[in-house]
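The numbers here are math on the coordinates, done by the rules we state, and not lab data. Owing to the predicted nature of the structure, the values given are computational and were not obtained by experimental measurement. Cβ atoms are built from the backbone, for glycine too; each structure is taken alone.
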Structure P
Amino acid sequence: MEKTRTKSKPYFTTVNVIAAMFLVVLLGLFYSHSWAASAVPDMKLNGMDALTTLTTTSTLTATIQMDAGEQVGEQADWWIVTETPMGWYYYEPPDGWHFCGDGMEDLAPAYQGALFSMTEPLEVLQISGLPVGNYVFYFAVDTTVNGVVDGPLSYDRVAFEVVEAGETGSFPVVDTGQDTCYDNSDAISCPSSGESFYGQDTQYSGNQPSYTDNGDGTVTDNITGLMWQQSPDTDGDGDIDAADKLTYDEAVAGASAQTTGGHSDWRLPTIKELYSLILFSGLDPSGYEGTDTSGLVPFIDDDIFDFAYGDTSAGERIIDSQYASSNLYVSDESNGGRTLFGVNFADGRIKGYGLAMPGSEKTFFVMYVRGNTGYGLNSFADNGNGIITDNATGLMWAQNDSGTGLNWEEALAWVETQNAAGYLGYNDWRLPNAKELQSIVDYSRSPDTTGSAAIDALFNVTGITNEAGEADYPFYWTGTTHANWSETSGGFGAYVAFGRSLGYMNGTWTDVHGAGSQRSDPKVGDPADYPTGHGPQGDAIRIYNYVRLVRDANL
């Protein structure tokens with residue numbers, strides 16, 4: 001995706017009349033005096049041209065660059081200013097930032113002198129713990145050198161809002177990108193209300209995936225505000241293979257050494273941060289025995305991010321493209337020790353992976369992340385009417401679940417029945433997509449450590465008896481089809497396990513993938529046909545999974 005920068009109109013905040021006049025000057029001069037060969041100031045915040053939200057725990061870094069164009073050598077006032085909830089500030093080296101109150105009377109230029117190009121970013125601010133509110137940063141130049149904001153002026157601006165970590169808007173859920181409707185086996189024309197299979201993932205548009213390739217080995221997610229390393233090529237040899245993979249301990253330790261894009265605050269992503277990148281336009285290659293991957297589609301945007309399937313030349317399977325998160329499973333009951341949640345962008349799943357393997361340690365692809373440290377933190381409010389609102393995501397959830405297991409078609413139909421009845425006062429509930437449902441997993445909880453489902457205690461969860469005869473909690477359907485490469489491409493639906501994620505291995509059922517995993521079940525059939533599960537780890541097949549309703553809180 002080509003990098004773009006938009007010079008857009010400033011928005012007005014109620015500072016006072018003088019502040020508003022300053023914005024009018026900027027707006028009017030920019031539109032009346034801009035031309036192709038004029039100087040182009042470039043302001044970036046956290047390396048981004050567009051920044052929508054930060055949290056009070058985030059670090060903000062501001063840098064400037066300049067393309068002087070044909071104005072090289074012309075004398076100019078250079079302005080670096082910001083409008084904050086506290087008032088206006090201006091930057092003047094060598095002392096840094098100065099407060100000038102609510103007006104522009106005391107603004108001073110950062111520099112007065114000849115225009116020149118700055119190809120390397122110059123850092124003018126790094127600060128943490130900004131107060132809640134709206135901010136606008138400007139970098140501007142005008143060629144009337146008098147210390148007053150006037151004359152032909154060119155500028156760049158970045159506006160953003162600071163919110164409390166876990167509060168409104170800090171955790172936008174990115175859409176799954178699924179654009180095909182399915183029945184119990186195949187792709188179909190999308191059904192209308194009242195028809196079978198109506199209300200699935202494709203029929204609801206959320207925050208559509210949007211990325212900016214920053215051209216320096218980093219990618220900005222324009223929805224989440226997160227910046228990612230573009231490639232898991234950790235050894236820097238230009239290809240992605242088994243040699244690039246790291247153990248969990250290596251991945252944790254390696255974050256502090258990262259300098260991609262000139263940044264030094266990279267971290268190993270949480271499972272919710274990592275899962276924000278998954279796209280269900282992918283095709284699960286499980287069971288594919290060929291070696292040609294050209295016809296396969298991964299569960300990540302490989303036009304933006306570098307991606308590779310498993311390194312078969314090193315003895316790996318095609319599906320061995322697991323990416324590490326920072327989340328260890330809170331229960332050590334599975335896999336004989338530490339278990340790490342990871343996202344497999346080859347087959348479209350979250351699983352818990354045992355870190356100890358016979359004679360070695362499990363290794364993973366790694367892409368580090370930075371920015372929006374509040375991403376993934378929920379802010380639940382009990383509305384007192386059977387509804388839980390997550391102010392961080394803007395989603396509203398039913399406090400109770402369906403109370404019984406349903407196959408996928410029945411689950412979709414059950415949602416429509418609740419809408420027809422005006423359940424809890426609304427008629428626009430839906431079956432959540434996979435990313436919406438995963439957003440409410442609480443990875444600090446599990447049946448074996450907290451005696452609960454992996455969800456906030458505000459929610460009511462129906463208890464079940466699992467395949468091992470234990471008291472447990474259900475899998476929950478999503479409206480997302482887990483499409484695969486076979487002729488029955490739409491036969492599986494994605495679910496999220498809020499209880500143990502059982503697999504039948506070595507003659508016994510065990511919590512092989514952990515509460516909070518995302519796997520898939522056949523949409524229809526008889527669970528008794530799978531007495532020892534399905535797949536290489538014997539994933540428990542239930543088919544009759546539960547439902548938790550969701551709707552947009554702002555509707």
Structure Q
Amino acid sequence: MRISLVKYFIGAMMISLPFAGFSQGIGDVTVISDANYDPVIKEAAKQTDRPEITDTVKKISKVTYTSPAKQFATNYKVSPIEPAKMVNEPLSKLYQMLVKAGVGIIYPTPYAEVFYNNLRSKDIAWGIRYKHLSSFAKFDTMGHIDFSDNEASIYAKKFFRKHTLSGDFNYNRNVVHYYGFSDKQFPNINANDYKQVFQLFEAKGRLQSHYADTSKDINHDIHLNYYNFGDISRTFENNVFADGLMKARAGDTKINALASVDFYNVTSAHDTINNVIGRFNAFFEEGKGSKWKLDAGIGTAIDYSDLKGTKYYFYPRFNVYYNIYQNLVIPYAGVSGGLDKNSFRSMATANPFVLSELQYKNTNNKYNLYGGLRGALSSNTSYDIKALYGRYENMAYFLADYNTYPENKLANKYKVVYMNTNYLNISGQIKYHLKEKINISAKGNFYSYKLDSSGVYPWHKPNFDITFSGNYNLKSKIIIKADIYVIGKQWALQKDIVNSAAVYTPKQLNGVTDMNIGIEYRYTKLLSAFVNFNNIGSFRYYRWDKYPTQKFNAMIGLTFVPF
């Protein structure tokens with residue numbers, strides 16, 4: 001039954017399709033409805049062919065701001081800041097005492113040296129020192145060469161806020177023998193008969209200021225010294241020396257003034273000499289840091305003596321240098337002069353074999369012209385080359401004396417002669433250092449003396465000298481030091497007896513070469529041992545005619561710090 005109904009429905013649909021295809025071609029159709037019917041066609045929502053973009057950004061209207069000019073009162077409170085605490089490096093420990101002692105191996109030569117000082121202090125520093133060195137020996141066919149050197153000193157410094165007050169007292173006692181004679185000629189002579197003893201008592205005082213601003217305050221450096229120097233023959237020299245250096249500043253210019261008074265009195269068995277030297281130097285300094293510096297001025301001197309009255313001298317002063325490039329090349333030049341005092345002390349210090357009674361003249365250095373070049377070859381190497389030419393009136397020379405009797409009955413002492421001299425010195429030195437491990441230096445001098453007098457020579461003035469020095473530090477455990485000294489030929493006056501007559505002949509002494517080496521082993525910081533070898537070449541040379549030096553000799557010793 002259900003299948004039949006379906007068949008009838010499908011059939012009806014197929015019959016009605018032709019009529020639906022031609023429905024628009026039908027004319028007016030009248031539809032009769034039994035109910036109220038309102039035919040409405042529902043509006044279709046279709047997508048447009050040209051889509052539009054809707055702008056969602058809203059335009060903001062311009063806003064105008066105004067700032068009223070009104071000061072706002074603020075309150076503040078200062079709070080103290082605690083000072084920063086710096087962590088200082090620990091200070092090295094200081095010790096009060098150092099002792100050195102040794103003894104010679106070849107020649108009996110005792111040595112001792114003691115230092116004692118206060119510990120670290122902001123107010124005062126003081127210390128004492130004593131040194132003894134002696135030797136006992138006798139050369140074949142000559143006299144005893146014994147000598148003894150004793151030195152004692154006391155020093156002190158007081159530190160004030162802007163000043164330093166310091167003082168020194170020194171005592172020296174030096175014993176030598178005039179051993180330059182033949183013991184065959186004087187077989188029964190006693191060593192005390194040709195012994196000489198020099199003694200020095202000296203006191204020094206100094207007041208120095210430390211003002212930072214010399215445009216307002218004047219820095220000063222004042223010295224006051226006194227000494228008494230004498231010998232076994234009762235020749236005594238008293239000296240009083242005072243000077244004052246004033247330093248001020250006017251803008252970038254430094255102004256300096258130096259004045260001094262030097263009085264000495266020499267009393268001997270047959271004569272008394274008084275001499276006063278007054279000096280004044282005024283000079284200014286200009287410069288630009290380490291780039292260049294110039295100082296120029298004038299010096300004057302007044303020389304008064306009992307025998308020659310008063311003399312006045314004037315000296316130039318001009319010194320300049322220019323740093324071309326970073327301390328590598330620094331040329332320098334200048335001119336200077338001055339009056340040099342020749343005293344019994346200065347003569348005996350230079351040559352201990354002099355007579356007790358000497359002739360005294362002060363040396364007038366009329367001018368010194370010099371120029372040179374200094375600088376650095378590297379961060380470890382520096383150099384200095386210099387040439388100097390000067391004119392000297394009364395330059396002092398030591399000459400063997402053969403006429404003074406009875407003081408010089410052995411004819412082996414020296415007198416002093418004075419000659420006008422044109423002097424030339426060409427010098428050079430080079431230094432190398434590598435921290436504290438290696439230090440090496442070499443320096444040399446060439447000398448030329450042109451004397452106004454004919455038939456004489458620059459007695460005991462070598463024509464050149466060379467010095468080589470080295471220091472090697474192996475981890476502060478082993479210290480090695482070495483020195484080589486070379487001194488050129490020099491002229492001496494010798495006496496010969498020919499046919500019972502004295503003949504005086506100038507003779508040129510051979511040059512000198514002296515090599516020394518020292519080794520120190522530091523067991524601890526407080527204890528070390530050392531050995532020194534002197535005159536390794538074992539040359540018996542003559543610095544002064546008739547007086548040969550010791551040959552090879554050595555010394556061993558200890559250095560220790562008790563406390």
With mean projected area of the Cα convex hull in nm², for residues 442-545 alone derived as 6.8, matching label from P, Q: P
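Upon calculation of mean count of other Cβ atoms within 10 Å over residues 138-145 from the atomic coordinates, which of the structures P, Q produces 15.4?
It traces back to Q.
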Identity of the structure behind 16, 29, 26, 18, 10, 2 (criterion: P(r) over Cα pairs in 10 Å bins from 0, in percent, for residues 306-369 alone, calculated), options P, Q: Q
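When relative contact order in percent (Cα under 8 Å, 6 or more apart) is calculated for each of the structures P, Q, which structure yields the highest value?
Max of relative contact order in percent (Cα under 8 Å, 6 or more apart): P.
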Structure from which -0.48, -1.70, -1.90 was derived, log10 I(q)/I(0) by the Debye sum over Cα atoms at q = 0.06, 0.12, 0.13 Å⁻¹, options P, Q: Q
Per FRET efficiency 1/(1 + (r/R0)^6) of positions 66 and 146 (r between Cβ atoms, R0 = 25 Å, to 0.05), the highest-valued of structures P, Q: P
